[in-house]
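Engineer: Pasting the structures in now, so scroll down.
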Structure I
Amino acid sequence: MKFHQCLLAAALTAASFLRADTGAALPPSEWTVSSGFDYTTGKYGQSSSTDILSIPVIGRYDTGRWTFKATLPWTRISGPADVVPDLGLIRHGRARATTQTESGVGDLVTAATFNAVNQPDSISLDLTGKIKFGTASRSKGLGTGENDYSLQADVYQQVDALTPFVTLGYRFLGDPPGINLNNIWFASIGASYRLTPPTSVGAVLDWQQKSSDGVDDVAELTAFLTQKLNEPWKLQVYVLTGFTNASADFGVGGLVSYSF
């Protein structure tokens, strides 16, 4: 879901600016809680649209070079039965039993990130492992009902007010009954620009390999704005558009975060 990528972009940018200001000092231990919404709509190559709304609750803990995060959304989906959140169109099997609107708890996603390279005025490297637990109902089409596992690397560097970043990862997908899903590569490239100390804007181009045969790869472009409201509060909003039949046609979302 798109809030994962936007939180990642904001986190990489904040880490880069902090090192520039403090001479590679690591941030103090900190908790952050976030919530908001993520809405996408698209036809995914079909005759009618699929609308997906997610309202996440996100907890994050930063300590030294480590970051730990857990995300649990409430999800609502309406549209054709072979579209599933986070993967898009699935061939050779129906993602849902019906085409009616369904809602409920989504998939729990946990992640651990290690800042492997941390030097001022140089490239930084983060290494992340993720587990998506299949807590979303498969019968309702809110998820596959299976656990997924991901490994990814994020490379980024601050150049004055600009922070470009690149992500490369691989995701091991669990196969639900009657559906054969492929393990997939995914990648992102983007940049964030600090307009003022509390305000940044940026864009991310995301690519994800197709999860089943007979469909396109996912390709989406997201533009975002991050605004620090005051010392503990931060707001992030974003819009996106897709470029393939496996991508959402349009999306919008926002997150409010509180750190302590």
Structure II
Amino acid sequence: MRTTALIVLFTLAALPLHAQGPQDMERDSWSGPISPGSVIRIDNPYGDIRLRHGGSENNLEVAAIFQQLAIDGSRLELETEIGDDAAVITIARIALNGEPTTKVPRGDKARVDVAIMVPEGTTVEARGTNGLIEAHGVHTDVDLQTTGGRIRVAKHGGRIKAHTDRGAMEITLVTGVTKKPQHLSSVTGSITVFTPADNDLDITMATSGTMTTDFTLMVEHHDHEEPNKKATAVVGDGGPMLEITSKRGEIALRRVVTEDTN
């Protein structure tokens, strides 16, 4: 078994279990080649999405844990569609009559958590609702969006674009991994960004909530606007733009110490 497959199985085993008992648990997986430079689109409105580094080969691996607790008899299923330039991974709800449905009955507890090994040279678009979206050690550009769920990104080798309405966001930036502009945003959710002092960035921040920083900020107040505070900061020698915006959420820009490799 290849190393990436082992990592998928380990990640899958580490996914949170919320089921009532072992009889409620199901597992499904998919693995196969995708075209170089593909866009990987993931839509899971029923649980967590975890992204991990999948190596330099153009092979995509998906693993999922299902908790089939729907009170109306519907089921959640893993669907994959592989095209010439895109790989689409969807968690779909299938009604008793076998037709897809988006209707979620009140009190429904069905859930699925997904782990995905992301090959280098691709881009990722992940969409969730109230579950966690987490990217750890992924070497590609990501676009992450959730309504009420949390977003966490660490040891990331690429551009980050992320949005959550109400969830908390925690992003740790790595020095010099992208020259592209990066965007982090929320409506009321808090945003915390960790960056080394040697990371060359031009940063703009805006919110009506509080701002906390370990760097020097130039702040402008706009009392009758929302957001009512806008700030700029230069990290290192300045460079690619990082935009952090929230309507009312807290924003924190924190300094972290770069690991000593000597």
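Laboratory data are not the source of any read-out in this text; all were calculated from the coordinates shown. This structure is a prediction, so every number in the text was calculated from the model and none was measured. Cβ atoms are built from the backbone, for glycine too; each structure is taken alone.
Engineer: One of I, II was used to compute FRET efficiency 1/(1 + (r/R0)^6) of positions 60 and 228 (r between Cβ atoms, R0 = 35 Å, to 0.05), and the result was 1.00. Which label is that? Mind showing how you got there, number by number?
Structural biologist: Working: I: 1.00; II: 0.20.
The value was obtained from structure I.
Engineer: Once mean count of other Cβ atoms within 10 Å over residues 124-131 is calculated for every structure in I, II, which label goes with the largest value?
Structural biologist: Working: I: 17.5; II: 20.6.
With respect to mean count of other Cβ atoms within 10 Å over residues 124-131, the highest-scoring structure among I, II is II.
Engineer: If you don't mind, there's one more thing I want to ask. Kirkwood radius over Cα pairs in Å was computed and gave 19.5; which structure, I, II, did it come from?
Structural biologist: On the way: I: 18.7; II: 19.5.
The structure behind it is II.
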